[in-house]
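> What follows is a group of structures, each given as structure tokens.
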Structure 1
Amino acid sequence: MPDFRVYCTPPTAEPAELTLSADESHHLVAVNRARPGDTVVAFDGRGTEWICELAADRKNAALLKVRFRQKAKPLPYAITLGQALPKGPSMDAIVRKATEIGAARIVPLESERTQVHLAAERSDRKTEKWQTAALEAAKQCGNPFLPEVAPVQPAAAFMESARGYDLKLIASLQPGAKSLKTVLAAFHAAQGRAPRTVVWLIGPEGDFTPAELSLAKTCGFEPITLGPLVLRCETAATYALSVLSYELQAT
């Protein structure tokens with residue numbers, strides 16, 4: 001993979017040239033120190049990439065000359081991560097890891113035990129920050145598909161509105177939680193295929209409350225164990241997405 005990747009949404013599918021935004025230009029030219037003649041891959045976050053040559057290294061409007069266009073094949077499944085907001089900067093790391101693993105959508109949630117509660121204006125700023133984190137991660141790992149980062153919403157409302165998924169999972173420390181393999185095997189036996197759309201809920205520090213877990217079950221979420229140890233929420237999110245992605249790729 002070439003060293004330089006930039007985000008761009010050109011007005012046409014077959015552009016001859018691309019002019020980058022001020023932010024992307026600055027990052028490419030001033031931060032990464034790309035020079036005229038260098039190969040640059042521009043991507044739109046929806047699977048299209050343009051293999052380009054840096055024609056003009058302007059720090060506020062870099063110009064790329066397009067060599068050819070290519071379309072990346074999407075994953076055969078789409079995973080939504082519903083993540084209860086953790087304390088501190090952990091959500092930034094979760095968004096980055098989720099992007100690297102290939103999550104299609106990330107939904108930040110306010111649960112009963114969430115210690116971070118955001119006013120509307122601050123919530124908007126946080127969402128923009130997480131979108132930037134996802135973009136940076138996509139550039140670094142070469143993911144041509146940029147995940148959607150949804151606005152913060154109440155966990156209960158998200159559970160009740162989560163429809164259209166083949167499979168709905170919630171990480172649980174409660175006795176009786178099933179293994180992921182067991183649930184996936186049961187789905188395959190019933191449907192004759194692997195799930196194509198999956199949502200996975202990860203709780204905050206201290207996990208979801210019993211009332212929230214009960215609501216999740218009522219809404220069709222399967223409690224899934226992540227092993228005998230208590231994981232930090234950022235570890236749980238990365239682990240859950242990783243094992244699910246592996247199992248879905250193996251089917």
Structure 2
Amino acid sequence: MTAARRKAVREHDSTKEMTALIEQSCLVAKDAAFNLRDFIENSSNMASIAVKDCEKELDRMERAIDERITSAITQVTEPEARELLACLKFIIDLERIGDLTWSIAMRLQHLSARLQKDDRRDLIAMADVLEKMLENVYQGFVKRNLDSANWVMKTDSQIDHVCHAVFRRHLESKDRRRDYSTNLLFMAQAFERAGDHAKNLGEELFHLVEGRSLRHEPKRPKISRSSG
């Protein structure tokens with residue numbers, strides 16, 4: 001094997017290694033959402049520990065990619081460099097999702113009262129949507145599937161809707177416990193932010209497949225309609 005060929009193989013291997021790490025990271029983030037849902041629904045101690053383990057694993061993966069990306073990106077072709085940059089963007093959002101799921105689990109652990117029925121239902125619903133979004137991110141990344149990316153970007157509004165319902169219920173209620181409500185609002189907000197990060201992943205997946213960013217596309221002007 002020639003020196004040039006050996007170099008090309010090493011470059012390809014480094015890209016494959018980063019891509020495999022992102023695939024694994026997507027699954028870890030999905031597991032975090034799954035176990036958080038279990039913790040909300042069943043108060044399982046093991047589920048809480050699993051959420052923390054997922055957060056630690058995503059931190060480790062982010063460090064691994066951060067340490068290797070600089071040297072790897074200077075030695076690859078332009079298409080592979082684009083893929084490595086996508087990996088870097090992916091791990092940033094995935095690590096943040098890990099942080100947010102663990103922050104929710106910690107607040108649940110320190111609640112002074114049991115979750116009310118409506119709050120439990122809404123938190124479970126947000127965790128369920130987040131898990132499905134991350135499953136679609138994973139499938140879209142593995143298969144380079146734009147249908148998965150579009151589904152993720154559209155589905156983020158479901159978490160927003162439930163989050164806003166939690167805010168309305170607690171801010172409008174006259175009979176509420178301040179500490180309890182404050183914690184619920186922080187948890188709902190954390191779910192909303194996790195959904196935003198999952199939506200970012202959908203947009204980045206679109207960028208990876210299509211080679212263009214949705215964020216930089218001009219918005220279509222609104223067409224005013226006359227009453228006549």
Structure 3
Amino acid sequence: MSRPGFKRILLKLSGEVLMGDQAFGINPETVARMALEVKAAKDAGFELCLVIGGGNIFRGMAGAAKGMDRAQADYMGMLATVMNALAMQNALEQLGVDTRVQSAIQMDQVCEPVIRRRAERHIEKGRVVIFAAGVGSPYFTTDSGAALRAAEMKCDALFKGTSVDGVYDADPKIVPTAKRYETVGFDTVLSANLKVMDASAVALCRDNNIPIVVFSIREEGNLARVLAGEGTATVVTNQA
């Protein structure tokens with residue numbers, strides 16, 4: 001599949017990916033494998049920043065559905081993303097990859113605050129930057145945080161690593177005949193509610209002309225293949 005070339009990308013990973021075969025929490029072996037994927041992409045010459053969800057530890061919307069105050073639950077979810085970011089930082093640095101974590105909730109003892117120009121400088125120096133704590137405010141998902149950071153960092157694309165190999169017109173786990181898109185437009189994603197990312201994240205990428213590349217991160221080595229234009233993925237663009 002022919003895809004445009006990208007140089008600087010933001011990689012969005014769901015927190016659930018870090019669970020591995022566990023039902024909860026962080027699986028060190030899985031985190032180490034994800035770190036190898038990121039290192040391979042960096043070694044191939046790509047500039048990288050990451051956003052990792054927190055659903056493997058705590059999901060704000062789930063807490064709110066069980067009666068918690070939504071804002072309080074969302075702040076707890078943001079803290080979960082910081083834990084995941086620190087785990088990924090540790091795994092990357094064990095591989096010799098210089099990494100910085102920047103959190104939208106200030107916690108100076110463990111990471112830097114989000115400062116755009118400092119993050120740009122880190123990337124220029126060849127470091128991987130992991131953005132944590134979403135946008136720093138409740139009622140926004142880490143998808144929105146990923147779209148925001150991709151726009152701030154002038155990324156060429158937002159890569160979303162999921163459990164499926166692209167965007168389908170129905171859930172392929174439920175509907176065996178579901179059709180996978182090679183490319184699809186932002187407006188189609190929004191009007192058909194295709195569940196690529198939440199609507200505010202899709203709209204932000206659309207308005208800033210940032211393609212979203214959806215692929216399976218669970219396939220070993222797949223990030224490098226997709227970056228090379230060889231793997232299976234769906235590209236969401238304004239041109240589709």
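> Which of 1, 2, 3 yields 7.3 for mean projected area of the Cα convex hull in nm², for residues 112-199 alone, as computed? Don't jump to the answer; show the numbers that get you there.
Numbers: 1: 8.3; 2: 5.6; 3: 7.3.
Derived from 3, not from the others.
> Ok, one more. The value 4.4 for distance in nm of label points 7 Å out along Cα→Cβ at positions 144 and 168 was derived from one model only; which of 1, 2, 3 is it?
On the way: 1: 3.4; 2: 4.4; 3: 2.8.
Structure of origin is 2.
Only the coordinates and a few stated rules stand behind these numbers; no lab work does. Quick caveat: nothing in here was measured; it's all calculated off a predicted structure. Cβ atoms are built from the backbone, for glycine too; each structure is taken alone.
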